[in-house]
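Multiple structures follow.
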Structure I
């Protein structure tokens, strides 16, 4: 007879007394309500022979607990499974990812930007070397099924012709080798006019774009500063409205103490005045001081726990204004891999001069280079630090591990302490909101 134990990845969201226990399993991603009778078995599962449970309803609930991952076979080592899945993803050779910065130049000078700027566009030589590099990767990795391109910068749309040219060549290579192709772009949106969006979608197969808006017009223009001194807010809003509908736009709102008061009017502007929510969708992200290039005081940055409270407040507002859109972000995304691709093989970040990096945040920083497109691609010390980066012992003991996979590797890279993302402090509040919505819908259908 098989014996069982509780999963270490169970998170008790809230005990509702007679109404039951809200329980979420971060490994399976299943959220449920456990009644009191079932809780009695759950709490004593290691001393219970489930085959001997005579109560038919209780036996069904135990079966649900097994399928949901709330209870697991006693001999199962969940941490080993998480590590196996991480390794399977990190060293998977079926997909290759290229993040390409055609320029480090930018038409904005935002104070919290962490990048080292430069006005050298990617030369024709580097473009051709990049094409040859991809050809070589396809030849050496016969099991490749997918190529993912992310256009980055600087402001990548300052060099549209490079994007058009390289995209054409990459797509041709994928078609010749029967490989799926997917692309995205991170842009400030100023140059993303209607004609450009059409070409990006139809010619470059770019399906998603990230654009930043930091507040209503006055505050946004103070933070997202155009080098020519002109307004960027109205330009970006008009561009988003006129974009090709095949482009899924995600609006990122960078938040620190200096634009906190903008979040409510901005949320209402997006949802009520513009009717945005699905495409474009929007989300809040905390501003951080990543390096000395970032011209921002740490005092105005908002720590994770505090930011989670702010995020939750506006998630509630989002739910009140547009519940159907808000519901799409109710449940945490289970990663089952790594926090980001910086820790994986066949992930390359390339700057305009042809240097490689693992992390987007390092682009343009000489000391963080992990290779050079002009030389044979050999594992450097910095590269190996990334692809051999392991979980911190604190993370190995955390019930949230399947959701964050140890968090951003930058903090762990040289033996440092891991940093929990703000979402770590927000999961329970989000799931409680999901439960409240469930009860509301249930009462409406009664």
Structure II
């Protein structure tokens, strides 16, 4: 055996030995790398925020701050005082979403797939919406806020992860970074690179996204270990109330019309989403801090979240479909919808976190069109948050505020379901069986 082959064999054996030590969690080397990146606070401009800051496993891979969820539900970025505009969606099961596309249904375009609430992580760039999505927050000035993809690559290449970037992607770090790169990035500057090294950075940044998506597709994220999964496998029984909720979920509640609970074509576990988009008629969240982000939201309280339609309007090939999709947001999976570290922990629901409990949002689905409108008027210029009605006030007054976006509201599958309080409670009980980590 030649010297080169001996060296290669030794390197392979070393990698296998390391993998055996590092991957008692069952992750592949690529998934382990993605996990390290996902939880790395250093990949933000102030080294204080990782992906997990908004997508924490103990709360179903979404926002882990109970106090924030109880209010604006939008998370602060690496730079103090900067907030995004929507509640963090769950990163679990996001890898199951197809590339954004549309089909013609009832003579209209029905968009399916993509990631983010508005579908803008289409998957067209990297062939995987979860990978496209993974590249966004690092460079978003309202999130991790690094100024240049080269900053992300430089920090990943320098990191002492259990599995290094170079181990999984040999040669990816062969970039002539200036000695001042770390300081340049910390100061918010772009890294000066020649064209060849910039191409290498772009390729490495794609690899970082693929590694994150690999971890998000791993059994740690897409676990399929809920009580409902055990029920389907015949190893657990639903209570009488949970079974009643399941039946209502499929029938009078119309939940399964979008949150599909049938197995996949090859027997895959149900994903509780059809990956489409809907305007549910959700009101504005009066505590959303994005209204106060003057540098990024010059409209202030007049800002309206147009959702999928807003994204489509930015694409010449999709702009003709924008008006029919204003106000629509991604149908989220209901897996882990009630996962929380303790019963008192507040989770927020809806793209803007308007609702603070499953009971509230199920009641909204049932009664949106049967209760009177609360005395707020979105057509009036908004002076401050007092123009909005918070959910606790709406519940106490027996009213619902008007939808943030008045057009394209789904009136065929929700709004007047005529569910009794007991039936609403049963649906909530069933949804609580969808949290991963169930132990019989």
Structure III
């Protein structure tokens, strides 16, 4: 029986539990990764679940990165890591950056472990072998996609060798993106057309990831194509009530979401617990600007993404809360990775960039599908430049608190336009998060290679 022990970029964090507490300084430790064992066919299912468990820690962290680094959320509590993000005074010791980095490489490590070990295990059915191999490629690719868009060029780790992994320099952004695309293509067509439920990746999850990948890469035709394939498959439907996305796990449009149990629900995790941060502690609350945007007629029923409680209205607290993430015993504690609404937005943006602004098969058509569901006023024809800005706002409101906003502003070059008016501390430095200082201290190949401005 082989137990795998590794120490590459993995952190354990502790919280001081008092209401005015702060994160302790994260310390790198050797981590026993759930006694990973892959010696015979019966071990395959456990390792596959271990990989999904690693992914679970990435997703809540990207919600914080995507919406608190931008203009969707503001800091309202006492934790310095969130204060830095809210005030736009981010440092290389930020614990949220360290948490996301560690989660990314934990996922990468387990995927590498599967890809190294599984070929040598006899007796595994061809169906299981193909599914688990494809899942490892897909989730590794997704982890690197988040990593490169959060931190820029990062170490490209393709092995479980501890000695090799302790001294890996940053790869170029283009190299990481090429690696991501290759991983996605390795998974494409090798997973079930539609998984048993949206907690597991199916082939459409890979297509959704490719649609987002090509949107970020400004390869508009490919983005339109992959988003369109999912829409046209009719395997998902927009829920008639937008509130279902807020109040229910596994809505009809969910392509992939991270599912949780009582024991690993993020609402009970003090480090990445979204309900704990958004509701219980009120550490992070919706910004006044986003409250106004969601409350407008242009947003329609997307207003259900937030709640108001007058008892919370005091001091700098505006009384509003993010409504999307419940506690462990509620039916909305999952976090969505891909859903049909995003595919309409991806196709709309790609079409607008390709000049398909109005008419049949246009950006306007896709946007009005979402606005109809949200009970917002239907839009009429616009110019290409107007439509692109409309889509930016539609993404902000439709995907509110799902972790997209900062990534959207950076990929479109709009961060330097939008963010200074939101916070005077904003500077271009914050278009990337810092490489965690602990990583630079423990990996000599990273010394002198911090992101500019940190």
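Since every read-out is calculated from the coordinates, none of them should be taken as a lab result. Keep in mind the model is a prediction, meaning the values are calculated, not measured. Cβ atoms are built from the backbone, for glycine too; each structure is taken alone.
Comparing distance in nm of label points 7 Å out along Cα→Cβ at positions 206 and 222 across structures I, II, III, which is largest?
Values: I: 3.1; II: 2.1; III: 1.5.
Largest value of distance in nm of label points 7 Å out along Cα→Cβ at positions 206 and 222: I.
For structures I, II, III, which has the highest computed value of distance in nm of label points 7 Å out along Cα→Cβ at positions 54 and 158? Kindly include the intermediate steps, with their values, before the conclusion.
Working: I: 7.8; II: 2.4; III: 1.7.
Greatest value across I, II, III: structure I.
Ranked by Cα Rg over 2.2 N^0.38 Å, which of I, II, III sits at the highest value? Let's see the in-between values first.
On the way: I: 1.08; II: 1.04; III: 0.94.
Sorting by Cα Rg over 2.2 N^0.38 Å in descending order puts I first.
Work out which structure the value 17.2 belongs to, where mean count of other Cβ atoms within 10 Å over residues 62-69 was derived from one of I, II, III. Mind showing how you got there, number by number?
Numbers: I: 17.2; II: 19.8; III: 25.5.
Structure of origin is I.
Of the structures labelled I, II, III, one was used to calculate mean count of other Cβ atoms within 10 Å over residues 278-285, giving 24.2. Name it. Intermediate values should be presented prior to the final figure.
Numbers: I: 15.6; II: 24.2; III: 21.5.
The structure behind it is II.
Give the label, chosen from I, II, III, of the structure having the highest value of distance in nm of label points 7 Å out along Cα→Cβ at positions 86 and 430.
Working: I: 2.0; II: 2.7; III: 1.3.
Across I, II, III, distance in nm of label points 7 Å out along Cα→Cβ at positions 86 and 430 peaks for II.
Which structure, out of I, II, III, was percent of Cα pairs over 20 Å apart, for residues 150-325 alone calculated from, if the result is 69? Don't jump to the answer; show the numbers that get you there.
Working: I: 58; II: 74; III: 69.
Attributed to the structure labelled III.
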